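Q: See the structures that follow.
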Structure P
Amino acid sequence: MTDTALESPSATPAASPKTAIFVLTVFVSAGLVFMVEPMVAKLVLPLLGGSPAVWNASLAFFQAALLLGYAYAHLLQRIQKVRTQLIVHGAFLVFAALALPLRVTHMLGDPSSTTPVMWLLGVLAVSIGAPFAVLSSTAPLVQAWYAKVFQGEGAKEPYALYAASNLGSLLALLAYPVVIEPILTLHVQRLSWSIGYAAFVLVIAALGYVVWRHAKDGPLRAPVLAADQAPARPVTWLDRIVWVLLAAVPSSLMLGVTTYITTDVGSAPFLWVGPLALYLLTFVFAFQEKPILNRDFTLVLQAAVLVACVAILPFTIGNFVAELLIQMGGFFLTALVCHQALVARRPNADHLTEFYLWMSFGGVVGGSFNAFLAPVIFNQVIEYPLILVLSILARPWGGGPMKPWQWAAMVGSVVCAVASVWMLTDAVWDFWWRVFGTQISDIYVKVPLAAATVLAFVVRGRAFAMLGAVIVLCVSTSLVGDRVDAVGHWRSFFGVLRESRLDVAGLGGDVRMLANGTTLHGAQAQDPRFRCQPLVYYGLETPIGQVFQELQGRGPVAVGAVGLGTGSVAAYVRPQDRLTFYEIDPLVVRVSGTPKAQGGVFTYTTECAKGPIDYVIGDARLTLNRQPDAQYDILLIDAFSSDAVPAHLLTVEAIRMYLAKLKPNGILILHLSNRNLNLRGPAISGAIAAGGFPLLQLHTADDRLPPMWESDEHAVIVARSAAALEAFKRDPQWQTADAKGARPWTDDYTNLFGALVARLQDKWAGQW
């Protein structure tokens, strides 16, 4: 996304009190535009299971609405009389206000699990489409009106408008996760934004009064740009295509890097706004008359960070902050290179409006590729590395034949990258074992990769040479980084599922695993002796296993499970028991809930369960709430190890609903294991606030058992009465739950950032 006011300033506007109202108008509009984006996405997020795709689809929608606003402003300028323009725009502002107060519409019913994108786009269009598009048109309209008011007074490019627009955008974006989200409830946020829109109408009414009195009718003279502006020449279709591509790459990368950094944390505004803010900042840097970062320096720095991004992308370096900084740095510098290339190719001022329209269209193309097309054509999330690699073509291509040292560097990079993969072949491993009696150390694999990375940087002055080297490097790192034998991949709106295999001698050899992104969601041994043995989080010795054994010892049990995974808990189901899975993603049901003859992969539900199993498709908050109260002995909420944490399943309102579905002595299990978030505090405080009685277990896997037999696990169990927990209180593994002052989450308040900080504190304290 961009702002039409992002133009190269060549002079400060004429000093006049009239200028203030122009500055205030673009500042307020930009703030409202960029504040509503994370707010609305957060409003719809719970309805679609907390998937990162919600933000991608939402941002693509906002980019399209922004383009619509630009087109509307462009067409409105065709009206010669300024007063007529003001009347038309005022009418549109009033019409858009009919969508307020800001809320998520229920006109389209509950969200669809089969066509979630269409439902989401429809909801956004009805809920916020009109106000957002009208607000988006403010910057170009105000810029044009400014020029007509000050025409003939010596004003050139409205620098104050440029600065105010970007200041408003950045302040709104940064304020949302830091100030607005942690302090204000969603209800207050929605009401405040609606009041802000009303205030904006008053501001633009004041602006309209100034324009009405002072604007000069007639065609608008094109603003004067810097002296080094491109000479006048016809704009070709090749020019337009290049503008679109150079604008599309940063837009795609913005969504790609957002998906990457949210994979192991959660889909939340504090992670969304960072890439968007950096994206806006690249426009500020690139479109300055005197660039803050010299283009030559930017190209060197971008080449270094880009090859580093590609090299570490398949690896987990063990430091989320370091990974975040490298990937965000690579995105920022690559977007800046593309936008600097746009500046270098800007047309004569007569075509400036067209230039911005095509640039905005490029943003829509890039965002739509990630949000809508990539999930259909790719069964893995490869759009981010793909576009990152292709962005090299935005760099200088070089002239004349390549020098010998450049050829040597390119070939050397390719050879080193291939050598790292060759070191992992069975033949090399067998040879190494026979000669040295040891396995090949990782250092012998990673050193060639490091050399390939350095050599790819050396040929940075030749785009095609660097592209070839980086392509080979990217493929090699992916092969080296993924030591697990992947068997199959599937992709849906809700994420990417990967089936992989691992040879575990203690489990009879082949063990099949299911991962969503990089998070393990279950495993099943293929040996008949262990095929129905629940593994990892669901083993007999784990907290989940303990609860099942205790309650099944009392008689038949009715079980509800939110989150299917591999269906491991189905192994506990006896003939007298019944189990209902609540799963938002139909793809998971196809993989783990259907027989192998019908395309199923994991067989816990089809071969191991002895009693009946039902499936309910949709978000658990909506579907479980429709079920009768007091029907479950065990209710397992197993949705928090996922790549995107559905925070709405851990609120006070959600836990209160779960408890209502339990029988008087039933047990609620909150499986809270997560690599990057500490969810214990919000879960415990939420359970207490909901009227429940919680116990906590921090289970450590027995390292004497075979790999995959069980895993470390955080779990909180909650009951409607203290008496229902007596059997567990006698077990020293279960502790009295302490929220440690954590604020409970509600439907109006969640704090994933606080959970991330708490998890980092655990790591620094030496706790897992």
Structure Q
Amino acid sequence: MRVLHLDLETYSSAPLPKCGVYRYCDSPDFEILLLSYAFDDESVVTVDLACGERLPDGFLQALEDPSILKIAHNAVFERVCFSKYLGHWLDPSQWRCTMVMAWYSTLPGRLADAAVALNVTEKKMEEGKDLIRYFSVPCKPTKTNGGRTRNLPQHAPEKWATYKKYNAQDVETERAVYKALLSHPLPEHEWEMYALDQRINDRGVRVDRLLVKQAMAVDLAFSQQAFQRAQELTGLENPGSVSQLKAWLANMDMPMESLSKRIVQEKATKAEGIVKELLELRLELSKTSIKKYEAMARTVCRDGRVHGMLQFGGASRTFRWAGRLVQLQNVPQNHLPDLKLARDIVKRGDEEQLELLFGSVPGTLSELIRTAFIPKDGCRFIVADFSAIEARVLAWLAGEEWVLDEFRGKGKIYEATASRMFHIPQETIVKGHPNYEYRQKGKQATLSCIAEGQLVLTDQGLVPIEQIQLYHKVWDGENWVSHEGLVYRGRRGVITYEGLTATADHLVWVKERTQPIPFEQAAANELHLVGDGKPVQYNPNEFNRGVARVYDLRNAGPHHRFTVSGHLVHNCGYGGGVGALKAMGAKMPEEEMQPLVDAWRAANPNIVRFWNALGNAASEVIERQNSVRVGKVTVYRKGGHLLIRLPGGRDLCYISPRFVTNRFGSRSIAYLAPAGNGQMTLQETFGGKLAENCTQSIARDLLAHAMLSLETAGYPIVFHVHDEAVMEVPDGQGSVEEACRIMAIPPDWARDLPLRAEGDEMAYYKKT
């Protein structure tokens, strides 16, 4: 098959990084300036459209020819630009993207960085950024430039000549990168998934533009009122000025080194009178969450839809999707008792009524973000979400049949876990029997977790739990401690109490208790949660229930706890260590826990065996350059990569693996990973982490398979988040039950994996 390598230089007044390529091309002044292309290994041809040259007929025919592969770096840009130019969507199945290929090999996504990492001789020209800034974006009118708002070729002929060379060189660089990446190619079925992903982005999702407009107006009105009130309290011209406000607070006997949210929260609890009101006002203003509304307003196209919110393969290692533009992965939850009423009030722009009925204006606006996504007329959303997908996948990978049997049968995983953990008959774990208390401990071992969006205190500031990385150290109430990574546990019922949102079973510390207790028990008995000296603001009457995507951390420090929403909570003790027993409420001296640690591990022998086997296999492959089969995955070496072949045929890639000495003085596996600045850095791993990568990746592959099946069955997907697909389905067609049934059909390579999906219908997107 012939290939066509191409690269474009374009102009639009819409800011590409902020609005995305779809809105960029939707701007009335969008135009293609330069095109450079090359068939196969032929010489590069440059077409100067800005100076009147026309696209060759042969090139235009090639764009539509299914027998010719179109290759570009970040190919969505070229495809969408040409689709706009031609007036119809080009078929994404005919395109290949070298940026996606680089990510698949765990290389940097930027073309220049990928070229350096691959050591190809054809490098990008360094002048590119300046030339793009000069010709491809609006310029500021000045006396020197005669007041123009755009630079044209005739304004700088020499620069334009260089721009043409730069455009041509990008094709050379992309072609060299493409050839280098063919040594680790994506499976063909992944390109099928890429094509579907592009069609989903082309389809986009409708935005309630009135809600977005009025939400920003309500926020502005609230902010102005709050600012005026702050002026009245302080007498300052600009109470938003950090220096002015700190000076005023110092004069009020409340000196503050910083006005960070955490410190303001702490001081507000100790303050009185106008100082307290001022600090609480600043906290309220910090809650305002209109950035996503602004992103919607900035990115919505003339068709009333936002396109391009998902980045195929953008998540490092696992190849999961990454969020772009509106960033769907961390949208706040819904807990409002009447979402429809709140939406109606906001759409009327009635800020006073909103505050009267729902309290916090910023908090209410934040909870309505999801609902700004609406189906087109005559349709409704059908949402389907995998249930406990990662627990199912890990058990399937490890061959932990008792777990799979529970998922295949009645699904009493809590009782089964407790039975195996504490060596008691499962049939006795029923209401009325003394052993029923162990169900809660089994549930804690299986499920306890924290809702997305909850802020974890780290050495780099407050970070949403779903964004925690291994390099973040967390506060355990005494010290900054390391942990062993993030665990995603699906969509679960949660409660909110004293500013914390977590599953009811998650263990928390409460005042005047020496042992942690289940979160729901603390809330039901109105017991106060133990803070870390940095308390959060919360409504004392707040006690809500809802559903959210939930996460936990593994083995955070020697005390197995971390700080979230200003409170100390237990982590999950993955691996069955002492921390796991503490989290399950074992009441005995720590030195007596090892026998029970052994019992926990005995309850899940295949999972523990799988972790160890995967780590040992990786070590053996690094040492001996051979191939090792570990259950359903294969660890092998190819070139400079350590690869793990997943059951679906996709590889996990670890570049330049080696052994290093870890912080405990032991030998550890390390590999090169993108550092986020175009550089590569060493990153350690171990058997449990490798298993987690496999689990996350397979969960992603299962979602991809489900998405293809749903589309084939007539369920058009408009976006997806984590393990959830959102479909825009005509009224009277389809059903939640059918969508969930389709989603739960495993691919051929996972026929024995018991899947389940749950779903709902809705007139606007929500999570309640």
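All of the numbers you see were taken from the coordinates with simple rules; none came from a lab. Quantities reported herein were computed from a predicted structural model and do not represent experimental measurements. Cβ atoms are built from the backbone, for glycine too; each structure is taken alone.
Q: Consider the structures P, Q: one of them gives 3.4 for distance in nm of label points 7 Å out along Cα→Cβ at positions 137 and 753 as calculated from the coordinates. Say which.
A: The read-out was computed on structure P.
Q: Quick check for you: by FRET efficiency 1/(1 + (r/R0)^6) of positions 129 and 337 (r between Cβ atoms, R0 = 35 Å, to 0.05), which of P, Q is greatest?
A: If we compare FRET efficiency 1/(1 + (r/R0)^6) of positions 129 and 337 (r between Cβ atoms, R0 = 35 Å, to 0.05) over P, Q, the biggest value is for P.
Q: Also, quick follow-up: Once distance in nm of label points 7 Å out along Cα→Cβ at positions 81 and 681 is calculated for every structure in P, Q, which label goes with the largest value? Walk me through the intermediate numbers first.
A: Values: P: 6.3; Q: 3.2.
Between P, Q, the highest calculated value is found for P.
Q: Work out the source of -16000 here, i.e. which of P, Q gives that when helix-only ellipticity at 222 nm (-39500 (n - 2.57) for each DSSP H run of 4 or more, over all residues; to 500) is computed. Don't skip to the end; give the middle numbers.
A: Values: P: -16000; Q: -12000.
The correct label is P.
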